[in-house]
1. Thinking of P, Q, which structure, once relative contact order in percent (Cα under 8 Å, 6 or more apart) is computed, gives back 28?
2. Just checking, which of P, Q has the largest value of distance in nm of label points 7 Å out along Cα→Cβ at positions 55 and 151?
3. -5500 is what came out when helix-only ellipticity at 222 nm (-39500 (n - 2.57) for each DSSP H run of 4 or more, over all residues; to 500) was calculated for one structure; which of P, Q is it?
4. If we compute Rg/Rh (Cα atoms, Kirkwood Rh), for residues 71-142 alone for structures P, Q, which one ends up with the highest value?
5. Of structures P, Q, which gives 0.7 when distance in nm of label points 7 Å out along Cα→Cβ at positions 15 and 31 is computed from the coordinates?
6. Quick check: 13.6 is what I get for mean projected area of the Cα convex hull in nm², calculated from one of P, Q. Which structure matches?
Structure P
């Protein structure tokens with residue numbers, strides 16, 4: 001009789017340990033996944049800020065650089081391609097093709113903005129315009145925010161991905177469907193410093 005109580009107690013204790021381990025691991029994954037989603041929302045937020053600044057910037061430049069239609073059109077087109085992709089939601093983080101498409105659209109917009117800033121160098125009156133100066137400062141600040149938020153996002157993804165891949169957590173993560181998230185990657189050729197003058 002005493003042995004059956006001991007065996008029963010050990011079984012209950014093991015079940016409690018397994019339950020607590022699963023519960024803690026699951027809750028930890030949920031917390032980290034929510035942090036990744038929150039960081040993604042911040043990335044979207046700063047990209048939205050940049051997209052909101054662009055129409056104003058283009059309007060100011062139009063007044064001074066009327067014959068730079070091709071450059072302005074490139075910025076407008078790149079901005080419109082990004083427009084529908086800014087608030088895509090955290091589900092994109094599990095879809096490599098959609099994530100790559102998002103990054104390509106953002107890179108194209110960054111490239112178009114760099115070309116626009118090079119064109120601006122030819123117009124000293126435009127560079128002296130207070131509205132343009134304010135917009136340029138806001139845009140530069142936004143680009144810095146984008147870099148910071150992308151870094152924070154990648155840090156949260158790294159923490160999450162590491163956690164779901166470690167043993168024995170990987171078994172629990174697989175059981176509950178926690179999947180690897182995508183990182184922001186540097187653009188091809190990003191190791192070379194751009195030759196842009198401001």
Structure Q
């Protein structure tokens with residue numbers, strides 16, 4: 001699913017607002033131990049963001065790259081802005097930035113993802129965050145994960161993913177190292193309990 005499809009969708013799909021948690025047998029290194037927040041799902045496909053992959057970048061680095069600040073201006077950024085987490089959202093359009101955030105910030109380009117969470121992919125939110133006027137909760141992601149029509153359903157059917165309702169606290173939690181285990185624990189399972197092979201009766 002493309003970003004334009006997300007913007008034009010009329011109703012929410014079955015996996016919207018759900019977590020995908022990679023099974024231990026996941027062969028694609030892009031998604032090994034991944035926790036993905038699904039933003040849109042329809043007959044056309046699905047898209048979402050990995051929420052437990054760190055990036056070797058800071059928000060200051062992003063602002064410098066975009067020429068929004070100069071080196072000597074970095075020290076005057078609000079502390080909350082300096083600490084904004086930057087993550088790898090997925091392998092599609094990996095050079096493009098997206099911000100998942102609480103719904104207390106909205107612009108014309110913001111797209112509601114759930115009742116409480118929005119996604120904005122334009123520079124206005126970057127400017128707002130840098131000035132301390134951004135959303136209360138946010139994380140920036142570079143790239144996203146996308147699936148074509150029927151692809152995600154097939155991967156779930158072949159035991160590639162577990163799915164469960166998303167937890168907003170986990171989406172914005174800045175502790176990434178154990179987020180995979182905590183997402184599983186939210187379902188009442190541990191990685192050790194999971195089989196790497198599908199168990200079809």
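1. Numbers: P: 32; Q: 28.
Derived from Q, not from the others.
2. Numbers: P: 3.2; Q: 2.1.
The maximum falls on structure P.
3. Values: P: -27000; Q: -5500.
The value was obtained from structure Q.
4. Values: P: 1.09; Q: 0.97.
The structure with the largest value is P.
5. Numbers: P: 2.7; Q: 0.7.
Here the read-out was taken from Q.
6. Working: P: 13.6; Q: 11.5.
Computed on structure P.
All of the numbers you see were taken from the coordinates with simple rules; none came from a lab. No experiment lies behind these values; they were computed from the predicted model shown. Cβ atoms are built from the backbone, for glycine too; each structure is taken alone.
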